[in-house]
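Visitor: Structures for review follow.
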Structure P
Amino acid sequence: MSEHPDVPVLRDPVMVAAFEGWNDAGEAASNAVAHLEQVWDATPFVELDPEDYHDFQVNRPVVHLDDEGRRHVTWPTTRISWARPPGADRDVLLVRGIEPSMRWRSFVVEVLGHAAEHGATMLVTLGALLADVPHTRPIPVSTTSDDPALMERLALEPSTYQGPTGIVGVLHEGAAREGLPGLSLWAAVPHYVGQNPSPKATLALLRRVEELLDVTVPLGELPEDARAWEHGVDELAEEDGEIGEYVRQLEEAKDTADLPEATGEAIAREFERYLRRRDDGPAAPGGA
């Protein structure tokens with residue numbers, strides 16, 4: 001494990017984590033945390049030792065050449081950064097890596113140890129799964145928690161899922177044992193285009209992070225990327241009649257299920273987001 005000193009005393013920090021692999025359909029979750037690292041100018045301060053957690057025949061290191069032609073190896077690992085979002089009352093610990101191949105319990109202990117050391121008061125994990133949803137509609141993001149106070153404050157239902165889990169589920173179980181409240185956010189990625197990166201799902205996760213943490217996330221070119229992705233899938237559906245018909249069936253089912261969403265609550269949520277962006281100054285290029 002390599003560490004970098006000079007982490008300041010953080011203000012009521014929340015830990016936001018995402019992992020590539022089983023929990024990350026369309027790379028939506030890992031790309032969301034990568035986006036936060038960039039727009040919040042995050043500072044890395046710890047890198048977990050990959051020897052402890054990764055099978056390098058499963059997640060191979062990558063060789064690259066620097067500007068002077070020297071060869072370097074980048075190892076698969078998990079890095080933790082800290083960030084101070086502009087205008088926010090709290091700081092953020094950002095965790096991004098690859099789902100470990102082994103020693104999950106030790107991995108969780110190490111990650112949560114850094115959360116405790118820096119005073120994290122909440123854990124938020126981002127994930128994405130393949131689902132029967134149409135690409136032409138807003139990407140659904142489900143939010144669950146096992147913490148009674150969070151469930152009451154945010155009007156959440158407890159997760160009823162039972163079955164195989166990934167590192168996200170194990171991390172939350174460990175956090176609950178340590179008394180760290182947790183939220184789990186999952187974006188539903190259309191399964192018929194789940195092989196490629198899904199900027200629309202990344203955008204949906206970031207907007208939910210904005211709402212839950214009461215922070216502003218500059219979106220940059222992400223909305224434009226999401227529109228381009230949707231247009232590309234439109235063309236795919238037009239060229240393949242079977243996929244096109246399937247998408248229309250999904251649209252009908254989604255529209256029928258979402259009729260109650262055309263309510264004052266949904267409109268108020270969008271208006272609050274607009275006001276927050278206006279108060280924080282000019283929107284980022286391409287922002288919405």
Structure Q
Amino acid sequence: MIRGQKYQVIAPGTGSLFPHDVGEPGPNQLLIRVLSNGVCASDLPLWAREQARYPIDIGHEPVGRVEAAGSGSRVPVGTIVGGRITSSFADYALADVEDAVVLPSNVDPFTALPEPVGCVVEGYRRTPIPVGASVAVVGLGFMGLVMLQLLRSSPVSRIYAIDLRQDALDVALRNGADVVSVPADVPARLCFDELSDPSNGVDVVIEASGSQAGLDLAGSLVRPHGLLSLLGYHQGSRQVPMQTWNWKALDVVNAHVRESRLLRDATAAGLELQNAGRLDIASLVTHRFDRTTIDDAFQTLRDKPTGFIKSVVDFARA
């Protein structure tokens with residue numbers, strides 16, 4: 001039995017560290033010592049809003065060092081891994097080997113975010129983008145900006161980036177966007193409705209905001225027979241103008257991933273892109289915290305101060 005600490009949410013906007021005993025890994029499991037952990041917006045409601053019961057374990061974007069391996073795992077002790085490993089705001093976490101991806105030796109574990117990058121890579125794979133297409137990304141948080149980095153290496157003709165925050169637009173220009181705009185200033189030629197000029201609209205629109213407003217804007221940008229890809233994580237119900245979507249004959253892709261194999265393969269591909277210098281993840285990590293200030297990390301995610309893109313909690317440096 002190994003003893004460490006685990007962060008748990010105990011009330012809205014409040015968490016604490018508690019003693020945490022971790023057993024030996026079972027067959028096809030790994031025990032990892034968590035080094036760092038990304039702070040994901042999908043966990044924000046669990047932290048911020050009243051829940052039916054407490055305490056709540058959160059965290060699923062870790063990088064860690066293998067401390068022990070169960071039978072059949074075939075991952076040497078000391079290996080650095082990452083992936084979608086849950087309850088990972090802790091000193092130690094148990095991972096199914098199918099969810100753990102080995103980091104290339106040249107990738108710094110403290111500049112790697114394997115799970116969210118894998119989600120974006122799989123979203124890119126699931127989004128058919130014709131050669132020479134015009135593409136717009138709506139929502140320029142961490143995942144939208146990683147998508148821009150993937151698109152800038154793609155054979156597309158034009159990349160548009162749209163967000164409410166001017167600082168996010170500035171970062172987008174450095175990460176592959178050709179044209180940036182706040183929603184209120186999107187050029188009329190990028191939007192298409194029944195009265196539009198036939199040349200208006202965008203071939204492929206990737207919605208990465210996870211908001212109703214972002215979804216509305218993304219749908220308005222797609223040209224007839226274009227494609228709308230839903231990369232943003234929508235927590236709650238949404239309304240869509242189905243008559244308009246029908247009239248445009250849109251293709252709509254849910255760009256999320258649930259299957260472990262698909263996410264693992266995409267995560268490995270994302271890490272190889274980072275290893276090759278084609279993805280710059282380090283520049284997108286703007287705020288770092290230690291395990292004693294996790295509440296501050298979530299507060300920063302909620303407030304999004306100027307310059308904010310992504311928070312990471314360093315457990316090994318606490």
Structure R
Amino acid sequence: MAGEDCKISAEPDPGRRHLTFTSVTSITTSTPMAANAPIGVFDSGVGGLSVLRHIRACLPQEALLYFSDAQFAPYGGRPERQIEERALAIGALLAAYPVKALVVACNTATAAAIAALRRAYPALIVVGVEPGLKPAAASSVTRVVGVMATEATLASTRFAHLRETLSAATGVTFLPMACPGLALRIEQDQMHLPESLALLRRCVVPLLEQGADTLVLGCTHYPFVQEQIAAIAREQVPRNVTIIDTGAAVARQLASQLDRHGLLRRQSAPSIDGLTSGSAADLERAFKRLLGLTVRVVQTGI
């Protein structure tokens with residue numbers, strides 16, 4: 001049954017079906033989408049697991065297939081065209097299983113490639129991750145919002161349009177803060193190191209000093225250091241600071257789209273399987289470390 005936050009129900013049946021991994025070269029894309037097909041979720045690395053945990057909570061009856069493009073992580077400093085090419089390659093891999101929906105669980109990939117993915121797969125539900133500027137504007141009292149993100153996300157046309165539109169409509173000032181290297185340190189489980197904490201402070205403190213009372217986590221890696229961000233804010237300013245993680249909103253949008261297309265899973269057969277372009281062992285450890293889950297991961301050749 002769908003999670004309570006989604007307000008969408010599916011009648012459960014007992015049973016569980018595990019995905020069978022097959023070489024992408026031997027799969028055809030002609031198999032029609034079905035309600036019992038998995039939901040594909042991908043990111044440059046482990047950041048998308050912050051979105052996957054919201055999807056799992058919202059849609060507990062669904063099978064999930066997660067792809068980590070660890071061999072090419074991080075995406076943040078790469079050219080848009082290269083990110084788009086990788087996203088299309090991953091989309092082809094996941095569509096070949098086939099999946100019934102594709103979640104681009106990466107702000108940088110959403111900004112660079114979601115339009116291309118929707119053109120390539122017009123019959124497929126494709127949901128991206130947008131920086132939470134709209135809810136941030138609604139919650140801010142000081143009318144100043146800090147946006148922590150990768151360089152590529154902040155430089156994208158998609159982000160610039162959203163920022164300009166909302167600033168004009170609400171009068172809120174959005175302060176972009178590129179955080180180069182932060183996603184990689186989270187990816188590599190280095191946030192306990194003094195230099196990593198110093199990097200995080202350099203991303204957060206200037207925004208607070210400029211009056212931001214709301215911080216947008218514009219990279220799916222960043223929710224994994226949300227508690228550390230909150231601790232820095234408490235040390236730095238007396239006012240309450242709101243931190244926006246859009247993972248729950250993505251899960252709700254996905255649930256709504258599946259319901260609209262009659263693709264909610266009617267059998268309660270939840271499962272999570274992993275794919276990666278990098279080390280299968282590394283992604284298995286990340287599932288355990290970040291989500292407390294034991295997940296089988298297969299390394300791909302793309």
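Visitor: Among the shown structures P, Q, R, from which was the value 32, 54, 13, 0 of P(r) over Cα pairs in 20 Å bins from 0, in percent calculated?
Guide: Q
Visitor: Looking at distance in nm of label points 7 Å out along Cα→Cβ at positions 57 and 153, point out which structure of P, Q, R has the largest value.
Guide: Max of distance in nm of label points 7 Å out along Cα→Cβ at positions 57 and 153: P.
Visitor: Still on this structure, please answer the following. Using log10 I(q)/I(0) by the Debye sum over Cα atoms at q = 0.10, 0.12, 0.14 Å⁻¹, for residues 65-232 alone as the calculated read-out, with -0.47, -0.62, -0.76 as its value, let me know the right label among P, Q, R.
Guide: Answer for the origin of the read-out: Q.
Visitor: Quick one: mean count of other Cβ atoms within 10 Å over residues 73-80 came out at 20.6 when computed from one of P, Q, R, so which one is it?
Guide: R
Where a number appears in this text, it was derived from the coordinates with a stated rule and is not lab data. Predicted model only: the values in this text are computed from it and were never measured. Cβ atoms are built from the backbone, for glycine too; each structure is taken alone.
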